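Chemist: See the structures that follow.
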Structure 1
Amino acid sequence: MITRIWKFIRHNHALCIGALLCVAVLIYAYGCQSKVTSILFAPNLVNRGELQIEVDTFIAQAELKFADLNMQDQVKSSLFNTAIDFAQGGNINPLAVAVIIGNLLGLGAVIDNRRKDGIITTLKSR
């Protein structure tokens, strides 16, 4: 039996190599997931689902950054509009000035708290 197989392989070696290559390609195509390098961790390979999670994370972070930029532009706009009203000799709305001052104080408090949180985290890690 084995001699017949070897005889067939010797006479049809190209056909056998082709069959083995077909089997290898089928195993690769059905058994291995396609992978690319990660956006976050360059040496790591990720599949399609993991890459989609990374992209969604980036999109969410970008949306948060845009919202922050919009808020900053809104504060600047309200400051400039108040300054223009004052320069034109119009009445200043005390409530609007109070809101702007409150926003500036709140922004300062948030920045100060984040700085303190960083210091506390550094001290705790030691």
Structure 2
Amino acid sequence: MNISEGLSTMSARIKPLLELMASCLVYSLIVMLIDSVALFFFLRDLNLVASSLSFVMLVEGGIGLTVGGAVVLYSPTVNKLGEVIFHSKPWNAKRQKAAEKQANSWIATGVILVFAALLISAI
């Protein structure tokens, strides 16, 4: 394997990761903006907004991490129950990969929200 093949392989692996992180960063920024505006509308004090925002973002980040983990862990079980009870389509590797991709978005967004909340609370 020469250097150009190694770089193209590494680029092929890093590109989806960068796309995932960019989309999750956008999701997190949207959530932070909505939270900030809502808290400022109700509280109207920057000190209270900062402390409340860090708490709300920690909760939302924790929810994102929990939902992402639950999707990965329980999706085969839940879908098997759906097959038996509701006669839905059988669960296959393609559907598992799609569920894991969705869970990656939840988990990455949750991690970004938790780190941002910790950063806000440190300020």
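Chemist: Taking 1.5 as the value of distance in nm of label points 7 Å out along Cα→Cβ at positions 68 and 100 derived from one of the structures shown (1, 2), identify that structure.
Modeler: Numbers: 1: 2.4; 2: 1.5.
Here the read-out was taken from 2.
Chemist: Related question: Taking percent of Cα pairs over 17 Å apart as the criterion, which structure among 1, 2 has the greatest value?
Modeler: 1
Chemist: Another question about this same structure. Name the one structure among 1, 2 that mean count of other Cβ atoms within 10 Å over residues 52-59 of 18.1 was derived from.
Modeler: Matching structure: 2.
Chemist: Of the structures labelled 1, 2, one was used to calculate helix-only ellipticity at 222 nm (-39500 (n - 2.57) for each DSSP H run of 4 or more, over all residues; to 500), giving -28500. Name it.
Modeler: 1
Chemist: Here mean count of other Cβ atoms within 10 Å over residues 36-43 was calculated and came to 10.8; which of the structures 1, 2 was it taken from?
Modeler: 1
Chemist: From 1, 2, which structure was relative contact order in percent (Cα under 8 Å, 6 or more apart) = 37 calculated on?
Modeler: Value 37 for relative contact order in percent (Cα under 8 Å, 6 or more apart) corresponds to 2 out of 1, 2.
Chemist: In addition: Which structure, out of 1, 2, was FRET efficiency 1/(1 + (r/R0)^6) of positions 28 and 60 (r between Cβ atoms, R0 = 30 Å, to 0.05) derived from, given a value of 0.30?
Modeler: Computed on structure 1.
FYI, it's all coordinate maths here, none of it is from the lab. What you are looking at is a predicted structure, and each value in this text was computed from that prediction instead of being measured. Cβ atoms are built from the backbone, for glycine too; each structure is taken alone.
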